[in-house]
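What follows is a group of structures, each given as structure tokens.
Each value in this text was obtained by applying a stated rule to the coordinates, not by laboratory testing. Keep in mind it's a predicted model, so treat the numbers as computed, not measured. Cβ atoms are built from the backbone, for glycine too; each structure is taken alone.
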Structure 1
Amino acid sequence: MASSLNVEQIIERAHQSTGLDQFDSDSFMEGLEILVADMNGTERSQEGVDRMTASMAKLLGDRLKVTDYLAKRPDLLARPVERPVFVFGIPRTGTTLLSNLLATDPARRSPLAWEIDDPVPPASSATLKTDPRALVRLEEERARLAAHPEHGKYYRSSAIYPNECMFFIGHDFKALMWESRGKLKTYRDWLFNEADLHSSYIYHRKFLQLLQADAPGVWNLKMPSHALWLDTILDVYPDARFVWAHRDPLTATGSFCSIITLGPRSAGVQPDYQWIGENCSWQAVEHAERIMNTRDRIGEKRIIDVHYADLMRDPVATMRSLYAALGDPFTAEAEAAMRAWLADNPQQKFGKHEYRLAEFGLTPEALRPRFERYLSRYHVEAEG
């Protein structure tokens, strides 16, 4: 029988692995305790328990390192994070493509996958893609894709591409990355209905202040579930700019369900397809509803709309329109970099991501009415 996850052991492992003992805050404790209790209510393999223990301790260790570095360079906390761009939407609506294109612009700054994973010490502008830590991860990435090229069809990622804010907001243990590790309804309901994410976004800002120490720029920040906490973001970043990625919600929901099947397996449990269908469809609707509710409060123009269909048909023209809406110059350098990235990353480069709603107990006829408010308000092109 597998052992249980243990909060004290996870924290102690983070301390031991880093040699550091001072967190900036204990704001992660509530989420960690609820998550661990919920996970311990599900039977897991010992390998899954060990993997989750290591993953949780690693992220807490990263938080210890971030705290320690900022304590040594407190001036960094006085440097503003100005006019950041937050990209969000229902999961699987093209936010990754949009984020990758924004990241190619040499005038912009995005948190890259390798530096999220290993943030201390921060890189300089000159070494963002040549730092030895980045090169090691690129080699690991090449080996993984050579062994399992099908993995590339789920998510267009690379050590030197931008990654989601989820992977550092997760240091505060109020993040959907944890909820995806099984049937964790208690943690999910707490996260959606009770958790206060002000601490998460305050830490989010500290993390960016660390990364911009020697590599400054206007930040592009991507995470579908930013959609759930837009008011909180505005409290922490009053000058934030919002970009909503739109796609046929039925297609997006099917893709969302499919990719979430990977999460439980990584945590030592078999995916419950019925639960995933119920949970992901509920979450997809919740994303759309919360954005619309916030938009009604803060004003239509505070959020810029980008449609997946437009992005696929003419990505450069769509990005030019986005830049105009943001009030940012669309330079020749930016356009050339985007075209180069697109040429190197054609759609289905690693194969087609195939999925069916029926696998998850869902049908278009039952799902479409749940998005009635969204579909009646936005002219989203139907797929399939």
Structure 2
Amino acid sequence: MIYLDHNATTPISPPVLQTMMPFFQENFGNASSFCRAGRIARAGLEEARACIAAVIRSSPEEIVFTGSGTEADNLAIRGVCRAFCGRRCHIVTSSIEHHAVLKTCEDLEEQGTAVTRLPVDSRGVVDPDQVLQSLTPDTVLISIMAANNETGVLQPIEAISGIARSRGILFHTDAVQAFGKVPVNVDDLDIDLMTLSAHKIYGPKGVGALYVRKGSAIAPVLTGGSHERGKRAGTENIAAIAGFAKAAELAGKNLAEDAVNMAALRDAFEEQVMQRIAQVRVNGRDAPRVPNTSSMSFASVDGESILLHLDLKGICASTGSACATGSAQPSHVMRAMGLSPMDAQSTIRFSLGRDTSQGDLDFTVRVLADAISKLRHISSTA
């Protein structure tokens, strides 16, 4: 199998699995218990918290563990609105956010929260000036992703966070696709709230984190016990959290080398595809991107048909966000970037990983060129 769908999920790396195993058996205690087993679990929890904090340059007490990146997005957005209970709230976000942000904003909008969804340019980039122009006296939160999950395009986070800071507005970024691929320093970026996820960086599924800067107004969404300093009730999944921390540590150590290698492979792959196949658009190519992601639209060909041909040859890719798989609607990201519905549905996302080789990509180009040729021939004769 040639796996080119790392933005959907990644395999657990052996050191991560090794770190997790003791917490399934001998160190299985509840971190909230006062007995010896609980103290051992608590020590593992706090060690993991400190590890992730070190990678993003925060304080350990600013890390809140959640059950997923989606939950962390919900905690950030709903939590801020709950903290401002009793006053009218306005949220500014973008039209290309992950569904965890878009659907949460839609739900809050139905409950009376005002939401502004900003457009992007043809590269898929939000204009900071439009962020500034969209603010109102009721704005309590700006939520703009760090890197888009479909195109890999990086957003001007520092410029937007500066606007938020100058107006006393909280700023949240979903950094799930940026973390582990580009440097993410919360002080340099001046972020108040940041979403992270383990399974995008060779960690386990079912665990995420929300960075919450000290003093940020946020109320819990899950109520119950006093876990996570009262910000997220529920017994912590220590095994997954320990794995998350190890994955974050490894990602931080290997960041520069991985980025150089993957960017070179990605760029060469795109050049090969454009040389072998006519009428190809690389979405977001002229914008800053994370190094592993390539979104390509192939004119006059259905994306799912392309995926079927790739899959038959053992190549895994996707038509966009894994969370939208099965939807009959074209990608909201592609449509926001100005693609027609037909072109949006002809788009394939290739996302490379640490183990992706030049041979993998050479084979993929050959299979892709053959598939596109056959599909276009069928379409022209239909």
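Just a few scattered comments:
- The greatest value of mean count of other Cβ atoms within 10 Å over residues 39-46 among structures 1, 2 is that of 2.
- Between structures 1, 2, the greatest calculated value of mean count of other Cβ atoms within 10 Å over residues 223-230 is seen in 1.
- Label whose coordinates, when FRET efficiency 1/(1 + (r/R0)^6) of positions 183 and 215 (r between Cβ atoms, R0 = 41 Å, to 0.05) is calculated, return 0.95 (choices 1, 2): 2
- Test item: Cα extents along the principal axes in Å calculated as 70, 53, 33, pick one of 1, 2: 2
- Label whose coordinates, when distance in nm of label points 7 Å out along Cα→Cβ at positions 127 and 271 is calculated, return 3.4 (choices 1, 2): 2
- Among candidates 1, 2, the computation of FRET efficiency 1/(1 + (r/R0)^6) of positions 143 and 359 (r between Cβ atoms, R0 = 41 Å, to 0.05) that gave 0.50 used structure 2.
- At a computed -13500 (helix-only ellipticity at 222 nm (-39500 (n - 2.57) for each DSSP H run of 4 or more, over all residues; to 500)), which of 1, 2: 2
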